[in-house]
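What follows is calculated from the coordinates using simple rules that are stated; it is not laboratory data. Just so it is clear, the structure is predicted and the values come from calculations on it, not from any experiment. Cβ atoms are built from the backbone, for glycine too; each structure is taken alone.
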Structure P
Amino acid sequence: MSTRPEGEVWIRNRGFSGMLAGIVLLASACTTIVPRTGTPESQPSAFSHRDFNDVLKRFVDEQGLVDYRGLKQNPDRFEQYYRSISLYSPDSHPQLFKTEADRLAYWINAYNAAAIKIVLVHYPISGVDAVAPPFPLFFLPDKTGFFFFQRAIFGGVSTSLYYLENALIRERFREPRVHFALNCASRSCPRLPREAFDGENLDRQLDRETRKFFSEPRNFSMDIPLKRVYLSSILDWYRDDFIDWLADKFPDREPSLLTFVRLYLDDRRKAELDALTPDFTVEFVPYDWGLNERRQGEAHE
């Protein structure tokens, strides 16, 4: 899902002279999460997400909540997948990823798996903000501990979730629907699907997850009498991704957030949205950073 640029904003605001020292300090404080040592394996002819698919089916429920406790007790298939993404990526082994869809599917799965891996390393935790920045940098925003200072490995290169989302996935692919597929282990994130993304079915999967996201009142709702529309904060944080995509794909339409949302609504909700008077206001719902954990006896939203 998403990682906020708080840590890097702090660096930029220090100016160039302080930036270099800041980068060195930040890099030295990062934790690289290595995979379990395994039996040396020969290079595959194609990259497989089968292990991750099996893990999602077993440890994620219909509401997208994760049984982290069960997964931590039975980690073998997950660890096997994390080892695979640590060895191979579209950058390190491009021959394993024939199409752009194959490459994007890899990075989405890799992000989601890395978020799970970071949680498991620190589990039990109440949320991603419980993974604090290193002590010398305690004054940084709390979520930088999870998104910036924890580094997973992809194709032999250690990378933060922040960099993976913002400098790689968003910059390379310009696909706004990824914001409804990336899951950062928080309760306001898009629901984690019970299957891995794959290149052959990626367009269908992204379309499905985007429609599912906007079908939930927590992400999109309207109060007709009060003339208000409520949207997930994801739409606010990544506003330019949606607006720029609309301007490119539909130059004859108004490039607004609600124009994007409307593309993924059913007919009834489209009609309700169209009936809103021009003086409505848009409000963004506060984000719940609590862990997206499946808890025994919990009533689903």
Structure Q
Amino acid sequence: MGQSRVLVVAATHGNERNAPWLFQQWRAQPALLNTAGLALQLEIGNPDALAANRRYLDRDLNRCFTPELLGDPSRREREVQRARDLVATYGPNGTTPCAVALDLHSTTSAMGNSLVVYGRRPADLALAAGMQARLGLPVYLHEADAAQTGFLVERWPAGLVIEVGPVPQGLVSAVICRQTQLALEAALDTLAAAAAGRLRLPQGLQVHRHHGSLDLPRDADGTPGAALHPQRQHRDWTPLKAGDPLFWRADGSCERYQPDREGPDARWPVFINEAAYGEKGIALSLCTRERWPCEPGWAAALAALL
């Protein structure tokens, strides 16, 4: 099939099992996946965690791709070593170089079929805009968060995360699998169009730009003192306004959302009550919703990589 150009990763988190299941099907019957004529490299991100049905073994693989961790020989955690292996094999200077990385994830949050982009690289924005034009997928732009860094796709010249939910950890769902394949094929169609010089972006890209994250209220010993309010559960991508119920306490009282004084009255929450984020002190992340004009250089930047 020639040199691999697109790296597709499943099971970066070992208890997200829908994309790995799809890999098994596609390897057994390659015609099931429309590759749009592109050469793909299908790779299990964290095979040891997948075998154990755990998110990770030593540390979150999707936070291990910082230059500091990759370049520190004293860091011997299994996920850090796996990150080094992936970059050495499939990175732009690897033995099997890939220009684009597509990282397939699932979530317990009601995110639907959505995209996550890290930062504002023109090629990433072109890919997201092309996919949004095809499927109308919401785009979460994660940036300026010093507490959450080291994501896999950042180590490739272009890439994004396809995120689908809600689905419990460890469960294979036909709905989630179908949505994952639909988004992946839209990504491949967009990349093929860019490679052929025929990618036409829409006039604008709607993004939900990361503003910050909120944790549950906690007692002095660190245990949650409240739960997410029932009126907020499963309402990802729905505006949260000043005074809306946010957290619920066992006595029936609730805490209401109070926006920053200098910020807008409404924020758009994402990854609401994601099961894996409790350890990170995140009950939900808040975004501003913006519409950006698609710049002419975005498509050219993506085409140059392919």
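Details
- helix-only ellipticity at 222 nm (-39500 (n - 2.57) for each DSSP H run of 4 or more, over all residues; to 500) from the coordinates reads -12000; which among P, Q: P
- Which of P, Q yields 0.35 [FRET efficiency 1/(1 + (r/R0)^6) of positions 87 and 287 (r between Cβ atoms, R0 = 30 Å, to 0.05), calculated]: P
- Value 24, calculated as relative contact order in percent (Cα under 8 Å, 6 or more apart), assigned to which of P, Q: P
- Structure with the greatest value (metric distance in nm of label points 7 Å out along Cα→Cβ at positions 223 and 247, set P, Q): P
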